[in-house]
Structure 1
């Protein structure tokens, strides 16, 4: 009898959870820091409209966090339902709570690849041509939870220079996101800035995607004044994640929705992702195991 009662109680809880997910009235979307808030909200407005139309949500709330950790804490605390994270940001969530979210998709470049690079950019006028030339200079990071803007440069630049970054460079500093970091190098506040890039296509276009491309497209930087001085090994593109408490049904629904979005509304897809992406590709948590391991070893949770 006890077993039957426990089974019945478990079944009722599962049904209650499914009903709660099915009756979802508000969908809460976290937006990583990196660009100014106005741009981020404008770029995500079309997504909110599509989500309302597709699923009948009464409200789609957009939360542009000041930094990456704001979105990470929102997912861990259950105040956000969905976000697109960098690989290191997802690793931070997975290390603290492996059951908090599930990665469902990642972006796919025009050539079909699902990876990108961290690149170091410097002003051409600085005379820095390679990362070795930057010894004793200032290095700019984007955000402590950024893959390309911190974790990868932190662990990979020393493989070229032979010294930890805090010894090779005169100083290092965080500049409040990818856009601010690139602009810090462009304005001479740091000597080298590390940021995300597809690393594909023409440098004078800012490559095909990434922060450099966005800033070139906006006219915020002139690529003729910049030079690439370092490039990382290939990094897995960050995932679109769904809060596990919503259940498997919502993960499936949202996977299907985003897979169709590039064809349904190419302009909206471009606003969300920027640059030259062809669509999304399905991923599992295993895709990020290497990044999780590197984050654990380098900076902990």
Structure 2
């Protein structure tokens, strides 16, 4: 192991393979040195594993009802208690992890490419293209994310699919502004000028030479945005505009427990803690990735 460590931390590399592995290894060492980042990664890994194995982990189906066992407090039989329809809260929480991760992942998959493309195009072309795209971007940024998402969901209708579309439409502007700022710093670089002299088209320059340079910052931004995405999805579910019953979305579960908060505190407390821990984990991982991927970081 010491020989492998020396090979991965050598000051001079002898092959492209060694250089790539060294980059990943040094990044892992920097992540490992941050205990908060490791905690966030452990929480997210547990959440992903829970979502994958939900049918085997959950002791019951998310909509299995038993009115004779309604509003039972946490116990050995029902770890997190039961709700007003006798459904096991733990089972619903486990299945709800799938919905939360699906919403967060799909929003990232939709918003990140849109924001990256808009931002790099605005920064590279400048002029009227930059003015038009950034004014559209400013219009989206002028509204609070949740309020804008509410407007889109009100127009599209409630449901998971429309929730994903609505949140994605509110998530791309911050990514676009970041990508534009990164593009402005590199569009006049010597290597961009050399590629342009060789006859490369603007599309090729943007997609092959500018976007890869913006990716680290975009990855950090979208990771940090995950917490906001989860909170927005939970907010829409809380208001009844997200996932519809009987789907065990955490925001909807929290909302369903409002009427029993004085006598059955676990109905709202358990999904609330799940939302809190997941959002915190994404923030901690995002901070760690920023330290690793940001070339201006001195650590």
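Read-outs throughout are calculated quantities, based only on the coordinates presented, and are distinct from any laboratory measurement. None of these values were measured; they are calculated from a predicted model. Cβ atoms are built from the backbone, for glycine too; each structure is taken alone.
Brief remarks on what is shown
- Looking across 1, 2, the calculation of helix-only ellipticity at 222 nm (-39500 (n - 2.57) for each DSSP H run of 4 or more, over all residues; to 500) that yields -23500 traces back to 2.
- Test item: relative contact order in percent (Cα under 8 Å, 6 or more apart) calculated as 22, pick one of 1, 2: 2
- Per mean projected area of the Cα convex hull in nm², the highest-valued of structures 1, 2: 2
- Per FRET efficiency 1/(1 + (r/R0)^6) of positions 187 and 267 (r between Cβ atoms, R0 = 25 Å, to 0.05), the highest-valued of structures 1, 2: 1
- Source structure (of 1, 2) for distance in nm of label points 7 Å out along Cα→Cβ at positions 27 and 291, computed value 1.6: 2
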